Each structure stands twice: as structure tokens, then as C-alpha cells.
1. One of I, II was used to compute log10 I(q)/I(0) by the Debye sum over Cα atoms at q = 0.11, 0.12, 0.14, 0.24 Å⁻¹, for residues 249-320 alone, and the result was -0.37, -0.42, -0.53, -1.00. Which label is that?
2. Once distance in nm of label points 7 Å out along Cα→Cβ at positions 33 and 113 is calculated for all of I, II, which comes out largest?
3. From I, II, which structure was distance in nm of label points 7 Å out along Cα→Cβ at positions 265 and 337 = 3.4 calculated on?
4. Output the label of whichever structure in I, II has the greatest value of distance in nm of label points 7 Å out along Cα→Cβ at positions 273 and 369.
5. To test your reading of the models, identify which of I, II gives 14.1, 46 for Rg and Dmax of the Cα atoms in Å, for residues 217-296 alone when calculated.
Structure I
Amino acid sequence: MPSSPRILISGAGIAGPVCAHWLARAGLDATVVERAPSLRASGQNLDLNGPAARAVVKRMGPAVEQAILAARTCEEGTRTVDDGGRVRASFPVQGGAFTSEIEIMRDKLVQVFYDSSRPHTDYLFGDSIARIDQDDHEALVTFSSGAVRAYDVVILADGMSSSARSLVFGRPGTVDKPDAAADIQIRPVGFHAAYSTIPYAAGDGTWSHWWHTTGRRSIWLRPDVTTPSTRAYLLAGGDATHRALDGARKLGVDEQKARWRALYAGAGWQTERVLDAMDGADDFYMQEVAQVVAKGWSRGRVVLVGDAASCPSPMSGMGTSCAVVGAYVLAGELARRRTELSSAAAVADAFAAYEHVCRPYVEDAQDLPMPLFELGFPESALGVAAQRLAVGAISWVVTTRLAKWVGAKIFGSGEEEGKVAVDPHIELPFYEL
């Protein structure tokens, strides 16, 4: 009788707990190691976009699906506004342009997936992977705590900046340290973003409000009426932004906030409200918006999933969906070979099948319409005026019956009975889990 496979997952964000849930459904217990001392209790809005991701959630069972639906932010859609706060365009949730039907705060979604996997998963908080040595027989993992354990499979689901990934795949090539030979590339998309929670105001309502101004700057206020609270998103591009924020990620949080304040000071609309609240926010986070592009998602017995493998960037709106779908497929392919995972060949077959199914899906998510983003974030006052007129016209078009019909025909509406989720870029397998 073969022994139960030994599986380690690094990262208790989205992909890690989802993968653990499906492995448990297959009778394969896993260990999840998480660097943080507990689940992270902050983060921005997440979307579950597309029929494939929604199909995975549905397959996770009624308890998971209902918990997610109950935790939604109840955002009704997105309105673009001008300097006086007047609505220039409206995109309701049914249109799917900016607000997903499943819009949820990161901490709530992580909690749902954690709860669903916890009964059959061993979680190790406050520890991380320090070293990985592997051969044809096993992967020997040394933890930061000093513990050393052997595994048949090591799954890295610890984000786009995964330090464990570098232990196996090498240091990634970046815009400041380009390396065409690197197995992993961090590809900036030309924007910087900052996030923080600000006090909810009555005027925030149940719609998000997105304001654009000169210098390719914008502020997006997204309310969560269940809390209530509002998430403020500062998203900016262009040369001036890059110069203002160059090197800011290496500074302390107070210095980072000062850089953003200098970039946005006096810009108009609700800028001062956002900047004043940002100064006192304890969940402030900033990043250069980027993608992760990997030549391959596995090396030996180690495999990448979620943002560690293929972060499409927040601007795609598909990061969570890619993580959920990828975790499901990876777990399913491992489950199909559950009695053979001591074999290096079986592990390699599972990883190859997972990448074959998911790579077209994530590559499509990474294919961002950058010319549209450039037009959507104007540099000049004339460009802002033209953008507001154009977005107003687009909002009228996408809410017409014809556009909805075309969208349904192109993107589908869920599961094709007995087969797969209807998605043009992935044939989502059914696994016996």
C-alpha cells in the first residue's frame, strides 16, 4: 500500500487554500506554510471574473459559494465623475465592465477558502521556506524555523514577489535589472498604484466612483456597505509619476505616503479627503503594477501557481480568477496521479498537464489593451475632457441590449452541461474529487 503523498504549499492567500481544499477533497492532506503570523486582515477588492472561476467556486460546494455571496461588497457598479463630482458615465454590475458580480474584499475571500480547507490541512503560520534541495525521489525543504522535512510535491503560491521561487527558478529579471536569460520576468505595465481604507461617508453610497485628472492620475473610491468602509485606489502612470515614485518601494511607509501626497496634492475632487485619510491608514500599500511571466511553471518537484506563476496585474481584473482556476486544475492533475506521486515522472506529467490547460487562460488575462489604458489616463486637460466624453459614449453602448447579447454569445454564461465551463480560453476539466 503506497504511503500518502507529502505535499507542501507555500502561501495562505488565494491559490494556496483553494489548492488545499481540492487536495483534501481527493483525500490528499497538505501542509500550508505562511510567512505571516496569521491570515492577512486587509487588502483590496477582488473580482471573480469569468465563467471558469465561477464554475470552480460552484464546484467547491454550496457552503463555499454561499459564504462568498454573503460576503460581497454589494457594489452596484462604477461611475466616472468629473472635478465637481458629476456623473459622466455609469457601468452597472450587470455589464461587467469594472464591477464584477462577485466583488469581495480580499480578507473575506481568503477567510472563506481557509475555512473550507482547514479541517484537512495543517497550517504553519509564522514560518517560510529557506532552502529547497531536490532529486528524483523527494524535495527536501529547510524552513526558516530550522525544521527540515521531505515532500513529494512543493507548490509555491506565495505571490508575485515570492522569495521561495528564487530558490528554484533564480532571481527574476526586472525593469531595473533586466535579464533576458532569467526564467522569471517581472514586466511593469507603466502604472503605479496605492491602496488604503478610508472612513465611509454617506455620499459614497453603493456605487464606486472613479475620477481622472491630468498627469495620467486617477482616484477610485470603492465602498463596502457591509462594513461599512471605503477603499481608496490611487492609480497613476506616465513619466512624471515614475520620477515621483522611483525607488519608493524601498522607503518606509511614511515616506511612501509623502511621495503620493506630493504627486496628488491640490489635484481636485476628493483628493484631500483621500490623502488625509491615507496618512492615518494602517493598511496602506503601494506597488509598481507589473506582471509575472515565466518560461515554465515547474522545476522538478516544485511548481508555481497563482501570482507566483503568472500574475496578470491588478489592471486585468483577472488575478483572483487565474489563481482559483489554476489551483483547481493543479490539484486535479495531482489527484489523478495520487498513488504515483513518489515518482518524478508522474509529478512531471501532472505539472505538464496543469500548465497545458491553464497557460492559454492566463496568457489571455495578461494580454492587456495598453493603448486603451493610455487613452483612459490622459496627460493634458484637453485629453481629460475628451476621455470623459468618450467614456460617456462607451457607457451608453455597453448597457444596450445588443451589447449584452453579444457579450453573452462571446463569453458564455457558466457551465456547459456535463462538460466544461464555457470560456473561450480554457476547457475546464471535471476531476473526480
Structure II
Amino acid sequence: MASAIYAIDDLSLFIKKALHWASLFENACCLHSQQYSSDPYSKFDVMIAAGQKAVFYGEKGNTFTTLQAFLERHPNQWIPGFFSYDLKDELENLDSQHENELDFPAAFFFVPEHVLIIKGGQVEFITDQANRLLQDILSFPLTDQPFCFRGKLKNKMTKADYIRAFDQLLCHIRRGDIYEVNLCQEFYAENCFLTPLEAFWELSKLSPTPFSLFFKQEDRYIISASPERFLAKRGHTLISQPIKGTAPRGKNQKEDQEQIKKLIENPKEISENVMIVDLVRNDLTRSALPGTVEVKELLGLYSFKYVHQLISTITCQEKENIALTESIKNTFPAGSMTGAPKVSAMSWIDRYEKSQRGIYAGSAGYFAPDGDFDFNVVIRSILYNAQIKRLSFHVGGAVTADAQAEKEYEECLWKARAMVELLTS
């Protein structure tokens, strides 16, 4: 495809118009860094893709193999898409018995007709119709449609259910079945109505994060305020940045600093992060040149609107001649959302959680024309199926030997705060 670069005066307004324009297509994607420009691994500030020349639907069985063939049939393209957490069942001897109530595919990718790459005040149009599309977007009539959600949020787990599951998992930890496990709970609404694009903008205001996402796949929507990178490839380097360790923001500067001090000195939060770093290091060795796995940053403190987080960065040099999807397959799903040992943790998750995770705890992102890729972890995310009028989001946290059920339940509510505020205001 041809490309053309334009300087845009009012970039914020342009992005809003461009995403409204893109959302009219059957499939569309917007990856938005929300002005977290300090990420050294990011290729752009915003990427918007619309329309489709080709699509890939994965169903559990041989998704990564068939996706690799799809990528090879469409080289040198931007290809956005997502992976469901439940692809774990085709990677390991696991079988989730929970129903796919949201009816999302196990994986979906598309080759867009039009791609906009926005970085540093310039927009690159990758399309054969750049000048026409620029004029279409600049003249796009933005309406003042307000955000709307009609429905009643329910939870699949009561607090008593959560504590019961937590205590049972703690027993498994104490007898040595697992060391750490991520326990999640679902909030959902049935027979509901949501304005997805307005939900994305409102959630972005409430909780701006570096891996936020709006994804439209026909009548299905991912509205994500994810702060976490699952896996990126830059040249021959693989980068994973797991999050483990959370504290709420303080009500004032003094209280905020106290929360930071508690977090960075908390043995339980530190051990959570270190265990997942070890898990990710182990996962990366399957794709790495020997001796190249390296922890670039351990227990880095990062602050977001509602929470402080501990984030570590692990890198390696990828083996030569490895398929694009192989390194993703070797590390999927994100260890921060499973526990350790990984397969055992996923097995107990299936037993004690009350719903299928689906896209939650899976991953969304893109393959780039130069052979790179970048995928987030789908957390802090609203999933909506407009056809069946069902909405869902999950939140969770780590169970370790010294974790306390009441505190972990409270942490879940911190993580849910922006989404609950959006859907109940």
C-alpha cells in the first residue's frame, strides 16, 4: 500500500474524528498510549486501523499454526488482533468447562484496508486513498452523543464466594501444589446497552494507561485501559513487562508517598513480582538464544490514576529463524495472570473461578510490517457483545502464602474502580 505523511494542527480532535470514522467499519482497532510517551519500546503514540482485506478467526485447536500461515500469506502488513486466554487449552492439557457467554472468538486478526500511524504530531496514512481519507476525517461530523450504559451490574462471585475460593487456593499453596495463583472474579450485565466508543473515551479519561485499546470485531467490543505489556518484539529482542504488586493512590501527596513506601517495602508484593519474573524468564528461554535472558528492571515503581504498580522488565535475544507466532505461543498466556507453576495454577483457576475468562487475561495488539509485534495483557477492560446485549469485566489478584483474603478482595475493588465508576455514574 502507498503511504503519505501529514502534519496535523489539532491532533486530539483529529484522533477523535479518525476513531469515530474507523468505528463505522465492520472491524476497527485503536491502540492508544494516552501520552505515556516515555515507553522506549513503543512504535507510535496511536495506531488506528479500519476495514478489512482479509480476516482470521481462530478456534481452539491449532490457532497459532493457522495464524502463522495467515501472517505468511499477508507479509509486510499491519495486522491487529487478539488472543483469548482460553487458548491455554490448546497449549497445555487443560479444558475449561465454563461457558463462552460473551461469544467472542478464540482469536481474531485482520489485514486492514486503512492504517493511520500517529507519532509526534504527524499522521502517516498507509492506504491507497490517503488524500481522500484525510479530507473525509477532517470533515467528519462529530456528534455530541453522550456516553450511555443501561443495565445492572452483577457479580458472579459474592464476597463470601471469593473468600471461600481464596482459602481453598491457600490450602493448595500450603501443601505445595502451587506457589502463587491469580484469582479473578467477573462483573457482568445482561440485556444491557452500551455506547462503546463513548465508553472508550470516558474510560480513557478516568483511567489513562499506556496500552489502552478500542477494538471492534463486528458486534463485539474490547474497551481496555490496560497498563501492562505482555510481549513485544523489537528486531531480535523480546520484551515482557509483567505487573505484580499494587497499592491504591493516596488522597493527597503525603498519603500517596506513604502508599508508595508501603508498596516498595511490602514483602508479599515483592515476592509476588519476583515469582512472576522467574516464571517469565523460564518462558522466554524457550525462544531465546542461550544466555541472553536478562532482567532489565526489577520492581520498577509506576503510578497510574488509581493505583501504584510494581513492574519488571525481562528481555532476551530471540533464536534465529523462529516463527513470528512461536515466541507468543511459548509465553502465552501472561504469567502475571496465571501463577506458578504456570500449568498447575491454570488448572486450579479453572476449578475455583466461576466463569470463563475469554478475552480477559488474554492479549491484544498487532503484528507490524517489519516483523515486530507488541501485545498487551487484557486487564482493566470492558468486553461487550452488542448483539446478545451482554457486558463483562473481570478483576483479580495474586494469592500467595502470606496473602490475606480481605486485603486481596479490597485490591480487586481498587482495580475495578474506574470501570465501576463508569458504569454506575
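Where a number appears in this text, it was derived from the coordinates with a stated rule and is not lab data. No experiment lies behind these values; they were computed from the predicted model shown. Cβ atoms are built from the backbone, for glycine too; each structure is taken alone.
1. Numbers: I: -0.45, -0.52, -0.65, -1.05; II: -0.37, -0.42, -0.53, -1.00.
Working through the options, I get structure II.
2. Details: I: 2.0; II: 2.9.
Largest value of distance in nm of label points 7 Å out along Cα→Cβ at positions 33 and 113: II.
3. Numbers: I: 5.8; II: 3.4.
Here the read-out was taken from II.
4. Details: I: 3.0; II: 3.8.
Largest one: structure II.
5. Numbers: I: 14.1, 46; II: 17.0, 47.
The read-out was computed on structure I.
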